[in-house]
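Derivation of every value follows stated rules applied to the coordinates shown; laboratory data play no part. Owing to the predicted nature of the structure, the values given are computational and were not obtained by experimental measurement. Cβ atoms are built from the backbone, for glycine too; each structure is taken alone.
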Structure I
Amino acid sequence: MKFKSLLLVGGALLTGTAASAGGYQVTLAGQKNNGMGGVGVGLSLDQAAMFYNPGALAMVKERGVQLGVNGTIARQAFRAENGSTQRELQNTTTTPFNLYAGFGPTEGKFRAGIAVYTPFGNKLQYADGWEGRFALTQIDLKAIYVQPTFSYAVTENLSVGAGLMVLALGSVNLQRDVPSQDSEGKFGSIELDGKAKNKLGFNAGVFFKPSEKLSLGISYRSKIDAQVEDGDVTFTGLSNTAAASFQATKFNATLPLPATTSIGIGIMPNEKLTIGLDVNFVEWSAYRTLRFDFDKPISDSKTGLPTTFSESKRNYDDALTFRIGGQYQVTSGLTVRAGGTYDNSPVKDGFLTPETPDADRITGTLGASYKFGEKFSVDLSTQFVNLKKRTITQQDLLNNGTTDRVAGTYKTQVVVPGIGLNYTF
């Protein structure tokens, strides 16, 4: 087994094709917002303001508790360069969730709350025997934040807020085949499994509503570096020759969970119609390289010398996402929603990987809410995500020094249904 092959595994460790945003970001933090193209920075819809703009929480009229869950159903196809067979991802479903609880005096100027959400993560599982099986067969990445939040209305029109973001749970499990066959002709495999250390960041925002028909917001979520220490490296089914070359049992790695700056506008032409427009700026340029440190030396396939670390190029670009959405109150109990998103990929040409086959994406969304009485309501949402077809050639890999990847063409589509339950008091 070659060191370059393990480097491919390392590249897969902490990345993935997220369902609803570029890179490995997930933006499914509020069910109402999901149905409106993900807008929310310039609006004060409900308790999910803790994620989109903590400054808007003080302007939310009702206190309450809400729980939401989404199912990301992905279909991905791959065709190797000069290949005739199209490989398809095995059906995978992930369930990013969100939980919010907001409190405060009915007529008071402040609101406090707690938010739990999943801003990064992904799950991929390629078909058996695909051309890139020595780079990746499957990956499962999770990052869960817990955010205590406080928001204060400085005036009737202006409010501010902030939350302490805690990376409460980060985990990764990935697997791939090894180009080493046993006596029965079966390939060996590698599994990497690790948990990230708890880390802190912050989420802050300002909300301004100069009139009943217009609102403005700006928010900033800070970067958190997810650090995996003493992750487990497990080899199975290796020949004796291959096993002798790899003695590592532990690894360390760090992945930036990037900062995001967002601005938003809310327009309310009348009491029934609300329109939102958001722009998100994600500082993906923090992700330049991915380095792995191993507990024991392994042999470098290029030099034949022992080494205890590796680095793989990423060179991500900062990226913008543009969102638009609206909701209309049909009756006192029924509200319908629709929206759309255009998301620029941070992955440069020549740097595409099997674990991040990302591309510019267009998303269409639909949603609805129905109230049962004064206190209970249900939110439904669906997103239809289409990533542009994207190709990386062997020449691209040679030009960029990224030959630790697989040349070919990727095409991905994702459907994301969601449901949320709300109780107000």
Structure II
Amino acid sequence: MSRRRFLGYVGGGAAAGIAGGYAVGRAVGSDGSGGGTGGAGGLPDSWPFHGTHQAGIVTPAQDRMHFAAFDLRTDSREELVGLLQEWSAAAAAMTQGQVVGEPVGAYDAPPDDTGEALGLPPSRLTITIGLGPSLFETADGVDRFGLADRRPAALEPLPHFPADNLDPARSDGDLCVQACADDPQVAVHAVRNLSRIAFGRAAVRWSQLGFGRTSSTSTSQATPRNLFGFKDGTANLKVEEEAAVAEHVWVGEGDDPAAGWMRGGSYLVARRISMHIETWDRTSLREQEALIGRDRVEGAPLSGGEEFTEPDFALAGRGGEPLIPVDSHVRLAHPSQNDGVRLLRRGYNFADGTTALGRLDAGLFFIAYVRDPRTGYVPMQTRLSRDDALMEYLQHTGSGLFAVPPGASEGGWVGEGLFADQSVRRGGSGLSQRRSEGSLGP
């Protein structure tokens, strides 16, 4: 039920249910519904957490994001499994506008749900969970959880690209959570509660708030603008392109025999890109458009046409020079220059105040989903870092790569396939909702 409806049901003694080993407050209206379905723009009010793929990938991009990377504080595989189970159950509740934990607990104990989203609708919240390379094996070769032999070959830390200036405190992590919603408070609430559930087992390593999506993932959405003022993600993959999404986003059967559990999943690339806003604002419009390769107002390629007109990189202008410069961002990022590879982008703008020099600490939090980062992202980013004239105005300051498992079935949990051939027992310590259970294997 919605949080608003919850307030009315508590007085009537709503029952608490158990989902995936974690107690989730739940009550259902007389119509049996768990949330509305008639949202603005023809979209539903909520997206289901369970499914073949995790939500938050091809889901139409929401307006706000809270991304967090976590470091595990335990070497217990049982506690890792328990955390993924409890996260999945809590995410399933929050995406439907339900509270986390017991609706009403002991007055002498902290409430299970932090409460700042009570009364708010689900706001199309999606929660996407990823696993970092260090979960499987540390940099010095330690197999903390006995999972090294199931590590996907594609899950290697991203290389240090030319011109990177990465802050280790804003990079990598054992786990990640991407929470997207149309209400920033709902997105923050999601990460806050998952962080609280993780207490003692995992802690936030770094996080990023985002606003104003910088790409559209559906043909129903208009192309947004980044903080440079240009339309961003015109050529992005769309959910309606089912064949292309299957080719470029979802891990297929046989992609990695040692990691068959990743079938139907994807790989999340996260890059925090600071923009030199003040320098850009003093650059002429002619140069800005040449750097991007598109006109600023309509987003059309400089070779002519409208926004979605295919760029003509061979078309020459005055003096025989290409109308779209050879070092422009559009040219170098185009699939025709990258062996046909396409990305599904879900990035967001960010503005984190000012730097010590009094300049805006702002830019693009780049998120992309790819079938294999070794062929779908690394070669392209290497070329961009080396040859893209736009790099003069950018600085990559954070980085991370995460394996995003396929979606969970009803009653299941994200990452279940990773442990499918192993029996794992839950511990009995921690939150009051944690239960000691039997085998979590098949």
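Work out the source of 77, 49, 47 here, i.e. which of I, II gives that when Cα extents along the principal axes in Å is computed.
That value comes from structure II.
One of I, II was used to calculate distance in nm of label points 7 Å out along Cα→Cβ at positions 66 and 274, giving 0.8; which?
I
From which structure (I, II) was distance in nm of label points 7 Å out along Cα→Cβ at positions 98 and 154 calculated, if the value obtained is 3.2? Don't jump to the answer; show the numbers that get you there.
Working: I: 2.6; II: 3.2.
Clearly, the read-out refers to II.
Kindly point out which one of I, II the value 22.6 was derived from, the read-out being mean count of other Cβ atoms within 10 Å over residues 210-217.
Numbers: I: 14.9; II: 22.6.
Answer for the origin of the read-out: II.
For which of I, II does helix-only ellipticity at 222 nm (-39500 (n - 2.57) for each DSSP H run of 4 or more, over all residues; to 500), calculated from the coordinates, equal -2000?
Only one of I, II returns -2000 for helix-only ellipticity at 222 nm (-39500 (n - 2.57) for each DSSP H run of 4 or more, over all residues; to 500), namely I.
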